[in-house]
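Dropping the structures in below, format is structure tokens.
Every number here is computed from the coordinates shown, using simple stated rules; none is lab data. Keep in mind that this is a model prediction, so the values were computed, not measured. Cβ atoms are built from the backbone, for glycine too; each structure is taken alone.
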Structure P
Amino acid sequence: MIWLIVLATLLRELVRAFSVPLRILWYLPFRHSWRKLANEALEAAHNRPADEGGDDALAKFFAKAQPRQGDRAHLFISAGEASGELHAARLVQALPNNLRVTAFGGSQLSDAGADVRFGLSEHAVMGVVGVLKQLPQILRAFAAYLRMLRADKPDLVVLVDYPGLHLVMAKAAKRRKIPVLHYIAPQYWAWGPWRMRRYRRAVDATLTILPFETEFFRRQNVPAAYIGHPLLDEIADDPPDDAAVQEVRKKKTLVIMPGSRRAEIQANLEGMLYVADKLRERDPDLRIVLPHKNPRRTEMIRSILRELNRTDVEHHEGPLGTWLRGAHLVLAKSGTGSLEACLHGNPTVVVYKLRGLLATMGYHNILSVPWIAAANLIANRVVAPEHCFAGHAGWQSVVRDAEPLWCDEKARARCVKGLAEVRKRLGVPGATNRVAAIVQRFLELDPKTPTT
């Protein structure tokens, strides 16, 4: 019976995937309305405190709490990739120990005290090809999830990021009248707002990490609350060493961040080095540093640098904070890394190199928001110059914005002031504790119970 449900779900998702072109065609005549809605949400969020109305917005979610299934509350939490698992593990550690936690994830969740039923984060996938390669594992994960919902029903399901599979899991829980909380809302406000109808039906509430997202989801009748950005917690928990930062600042340093995925690095690294060379024509003493968190990308990065004969580029594996805080200028691919750079307060230029005709058409016809950089969306204006382009000529535009931020103190001061505004609008650290408080309230846990 379980596998019949799994196969039926697979067929339904395949039909949905193959119908995406038709959904896009249906969306195109209405794209201006979605862009207007997104702009209204950005403006409304900019004109009020980020956390305003959080409890009221989640009132419908709290009202769905049910009597416990067992002696102790049972929480199920799922993370589909390493970054999401880090957030999930921190959440488990922040919760009282008078509940039972089962999970899909990996070693981080296990170390945090959760009973991991399936190593989902160990099989993280991106894109259609990645999904097809891991399809047997994905189907086994979904089957294991359905068995758990039947034999060991949780009181609350918390799904962290990873909206693809997690949306399917959310719908399965909702069909069994199990409340679903999504931690880190999907970026439907930017790409694919036509998916909002399905999302609204799948989750009971969503937790956002960017202030304007809350306004967007509420306007789509999805209970939403802003809980702050986890990056603030990471920076507060592991601040850069002042002495190390001063050591970096002894020489004017350009930090380049081409992205975390293989395709991103291949698309951006050579172009970023072109920008570095143009800046070096103005400042021969310029230092180029490429820091990277993911050890799995180390050999690839160094191989590309060897092929390009770039012995002048310093590659460092590990935390980014010291380099970002000490940089004279940061050139970052749009994403979490670019926001992290902006939060460290130094002038930053954000880039997004489009790959292929479909991506270019999507950018011009599907994107609902006026900017791609999170910092600009938070400020509701350009505080970090951004460039989204397909051809090599786009890097020349990047140079034109990078040069004044390298040489002109007035331009640098304006950028730094704008980035300080972004950090202020994000609020104070404590995202994990805020999520924990929501889970505790829903499950009626005693917050004074010592945590694990």
Structure Q
Amino acid sequence: MDLLWTVASALVTLGILVAFHEYGHFWVARRCGVKVLRFSIGFGTPLWRTRDSQGTEYTVAAIPLGGYVRMLDEREGDVDPSEVHRAFNRQSVWARIAIVSAGPLANFLLAILVFWCLFLNGERGLIPVVASVVPETPAYFAGVEPGQEITEVDGRPTPTVNALSFRLLERLGDTGFIELTVRYPGSEVEYRSDAPIDRWLAGDEAPNPVVGLGINLQFPPLLPVVDSVIADAPAEAAGFLPGDLILSADGTAMPLWSDWVDYVRAGPGQPMEIAIARDGVEVLLSVTPKETLSGGEVFGSVGMAVRAPDIPESSLRSFERGPVEALGAALQRTLDLVLFTFESIVKMIQGLISTANLSGPITIAQVAASSAESGWQSWLGFLALLSISLGALNLLPIPVLDGGHLLFYFIEALTGRAVSDRVQGLGYQMGLIMVMSLMAFALYNDVSRL
């Protein structure tokens, strides 16, 4: 059931993204007078097909990892003389640029629409108040103190923990200083200081920018309360139920969820005696963590999730926006994420961000399923992020991607003559090798995380 849910979530998520992307190409092609022969979601053998009055075939194919819009083109076969004017290759260079650009732009428009809806519904987040500062870290040298709220990073507001994390993520791999603005609760006086960094968190496979800065934020304690149990996992076999409070393991007290996680991870295959509190009564259970391999490390897991703690209203910051304000915020959020995506790619090429952060279809499927389980808002937020990534990656100047086509067309627009078929063909071959290599590497990263 979990596998089916993961696959279904991934198919729905990717299907929406691909449909928007290809519809962008399709819509602009039609407006430019180009005849569209096929609009396909997926590759390979069609599972479903239909045709409209203009002769366009719509299909859903067996391999759901993408899609395409096939247009009338003299380079791909004979074209009836009466329809030559509707061929893609006969359009002006600016019309071809518009058609190719429309796919990524459609993904950005989808993200703007999703963020707009989310912002109209209201936004809430935890206020970033410092609980403690780790000695000899960037925050320590900047003079950050417990009890202060971090209000800005590099002059940009950080009203919530999520906003703080994003602003810090933008500085991954950098050398220099991070400008922090802080204030004490109830005070309007702000203090600015510089946190020194040197190739900050470069190479970290799973960088945590808040921890890397050297601060612990004020969070409600995460108690070891079971929220859900995975079917057929050791926890279910042992008799754990949602709502159970884990008291101790083999006589060792478990005051926090992190204590329980660390104890289980350290004991793969080792039987454990667990004391829990259920409906006010202490119950003893026996569980043996299964051996799990990830990143070359073997650790224990029992298959359960923690119950989120209740957060007091005083620790939350809420935002209510009208339609116009929400649209402005959606545009800004999308622009920030597009720029962040391109900057991250550049830093990855420079070796300032670990290539282990590249993810493929398996990770996307897992995150899609997890987001869907967390609620529609979480899933929509993930959909917007993935849509931006898809649009941005397609704009990279790599032949076979939209950006590669745009590169050739802009050269044509500047020089007044098309790039030769030989050069384009060679470029497409190289681009295909690059894209396939990246996909294989991302899939390898996915498998290594399992």
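Source structure of the calculated read-out (distance in nm of label points 7 Å out along Cα→Cβ at positions 240 and 440, 3.4) within P, Q: P. Using Rg and Dmax of the Cα atoms in Å, for residues 392-431 alone as the calculated read-out, with 9.8, 28 as its value, let me know the right label among P, Q. It must be structure Q, since only it matches.
A value of 0.95 for FRET efficiency 1/(1 + (r/R0)^6) of positions 80 and 176 (r between Cβ atoms, R0 = 35 Å, to 0.05), calculated from one of P, Q, originates in structure P.
Upon calculation of semi-axes √(5λ) of the Cα gyration tensor in Å from the atomic coordinates, which of the structures P, Q produces 46, 29, 21? Computing semi-axes √(5λ) of the Cα gyration tensor in Å on every structure in P, Q gives 46, 29, 21 only for Q.
A value of 0.10 was computed for FRET efficiency 1/(1 + (r/R0)^6) of positions 48 and 104 (r between Cβ atoms, R0 = 25 Å, to 0.05); which of P, Q is the source structure? Structure P accounts for this read-out. Comparing distance in nm of label points 7 Å out along Cα→Cβ at positions 72 and 304 across structures P, Q, the highest figure comes from Q. Among the shown structures P, Q, from which was the value 1.7 of distance in nm of label points 7 Å out along Cα→Cβ at positions 24 and 384 calculated? Corresponding structure: Q.
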